[in-house]
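Alright, structures below, take your time with them.
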Structure 1
Amino acid sequence: MTDTSFQPRVFSGIQPSGDLHLGNYLGALKRFADAQNQGVESIYCMVDLHAITVWQDPRDLRHSTRELCAGFIASGIDPEKSILINQSQVPEHAQLAWIFNCVARIGWMNRMTQFKDKAGKNAEKASLGLYAYPSLMAADILVYHATHVPVGEDQKQHLELTRDIATKFNHDYGVDFFPITEPVIEGTATRVMSLRDGSKKMSKSDPSDMSRINLTDNADTIARKIRKAKTDAEPLPESIDGLDDRPEARNLVNIYAALTDRTQQQVIDEFAGKQFGQFKPALADIAVERMSPITTEMARLMDDPAEIDRILTRGATRAREITAPILRKTYDIVGMVGATA
């Protein structure tokens, strides 16, 4: 369990990989906006250092970082209520990562399945950064003494490594300095699936643009993609159990529930027995109503990149008020000369 002596604090990061879509919004951005008014200090980060573990065109990286920042704000993140940063402007992330590189064990890193997935058969040609990615992720979290981290299922293993690193550091140095961070996985539509294949996660890498709703799509495009989403010939069931073995139907019900802050069963109660010819127009209306304002606000923000840069610089200044003392204390614990906690 998380030590109650640590101030509750939430950290989460998203990679600025471009082409934000509905899965990013429902799985992360909307959750962050909903959570920021709960009285817990929250830091939301564009993890641009993680992005360069694979090659990035510098112009694309700058654009994607600013676009992600615009997406955060357009989705409801208030940069005055929450701390909004890009990772590279807070050097303590990388500095603590080196300490953690020396705490983490090779065996731990070798068990990280995401490296195997991303490196594929050419692991020898992958960057050292991609291999050490989880250690930097641990530093991202613990440099804030974050007690809670909203994560998707695909990141749970990395958070377990973060807990292992914190435990080993505390044990090795005889301190109770880093919290044992808790994962936060809750709510509807944590995983939003492809509109063309309900067994696959919605992704920007899918060659079909019809498989996803982009946060830059206009109202007509959103409605058209919903209308053409893959479904089956059966009507909607009377209970969520009836969605078993119907991945496309389940996905659309999940999306409707998440967009309207309802449960899946509440959606089923309203549409039980109805065909998708009736359900899809209702879902399209809801999707347009919720998503169009985000698209409009993102476009407005992207027209003024200097303002986005100002927001991120201000966020970094606020973040370093937290991270600098924690790093200094870490260095002092480790025995670095000149470190004063």
Structure 2
Amino acid sequence: MSTWAAILAGGAGTRFWPLSTPERPKQLLPLTGDRPLLAQTVSRLRGLVPPERILILTGPSLVERVAATVPEVPQANIFAEPRAASTAPALAWAAHWIAKHDPGGQLLSLHADWAVGDDRAFRAAATHALGVAAEQDVLVTVGIKPTRNETGYGYIVPGKPSGSARKVKRFIEKPSPTRAALLRRRGALWNSGLFAWSAARFLGEAGAYAKELAAGWTALTNGDAPRFFAAVTPVAVDVAVLERTSRLAVVTGAFAWDDIGSWDALLRIRRRDARGNVTVGHVTLGDDVKNSVIWAENEAIAVGGIEDMVVVHANGHTLVMPTGRPEKLKTLVQSL
């Protein structure tokens, strides 16, 4: 039984503006170190999935950049989604392709823009999830034990034991701070978005439950990706399949995980200085700068007298805003 990986690598390039752009979204940026997130993602699979069995799903305008970022992945394995329609259509497309080319193949689904603290523990969790998927013929999600009362993530409430996994009792999306704290105390897990299943089982469940894909299903089975994507309703795989199927299990991953959804995330991921700042590039700080993210691309930045701020200069633009308000960035970018 062969294992394949589908890396979801689309994106509009707004969350890390002005460093990120539609032509260079966050998965192509070195946000956590000296290599782009996508390159780190492919490296993380080493020893688990060979490059020739890695599929990367991305936008048409990003294919060349993706290929240049991860040259070890065959360019034929970089799939340009005809239309941005969220994760359910993309994963159905990948599963159908795998089922056609490798009947019986298993699929590991992951995103290109995560920060993972321990690659070995990541591979161990992925291997566990793939084993459960094969043994029980179920869809498997990997949950992460929360480290804070995060309101921007989805949560999984585990249910009864099922072999070395547990059934999924329910999903809770983006809870309030009070509910996030309660969920954490009661043993709920973050929904990491790391999934494992056989291609055939996923197609069976998606065909049965993903009503948003029904209008394009015949086109998918006929191998007509443009017509499939044109016909479907954009929908996340969690909503379309995982929240509806009864064939779902969860295993716990013992690795630090962050989806790097905003500039604030760098304060959790990157090394801070003695005053709690994260700096990248040619940055000069006054001794009264605290708990801030300062990123300078190409040109130098000098900053003084600020606390809990994000200051970024890149691509000829400058961003200055408080930490803790990532939702305001989208509005700012739209106004430009």
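Values quoted throughout were computed directly from the atomic coordinates according to the rules given, and no laboratory measurement underlies them. Just so it is clear, the model here is predicted, and its values are computed rather than measured. Cβ atoms are built from the backbone, for glycine too; each structure is taken alone.
If mean count of other Cβ atoms within 10 Å over residues 71-78 comes out at 21.4 when worked out from the coordinates, which of 1, 2 was used?
1
A value of 19 was computed for relative contact order in percent (Cα under 8 Å, 6 or more apart); which of 1, 2 is the source structure?
2
Using distance in nm of label points 7 Å out along Cα→Cβ at positions 151 and 295 for the comparison, can you identify which of 1, 2 gives the largest number?
1
Among 1, 2, considering only mean count of other Cβ atoms within 10 Å over residues 47-54, which has the greatest calculated value?
1
When you work out mean count of other Cβ atoms within 10 Å over residues 79-86 for each of the structures 1, 2, which one comes out largest?
The maximum falls on structure 1.
When volume of the Cα convex hull per residue in Å³ is calculated for each of the structures 1, 2, which structure yields the highest value?
1
If helix-only ellipticity at 222 nm (-39500 (n - 2.57) for each DSSP H run of 4 or more, over all residues; to 500) comes out at -8000 when worked out from the coordinates, which of 1, 2 was used?
Source structure: 2.
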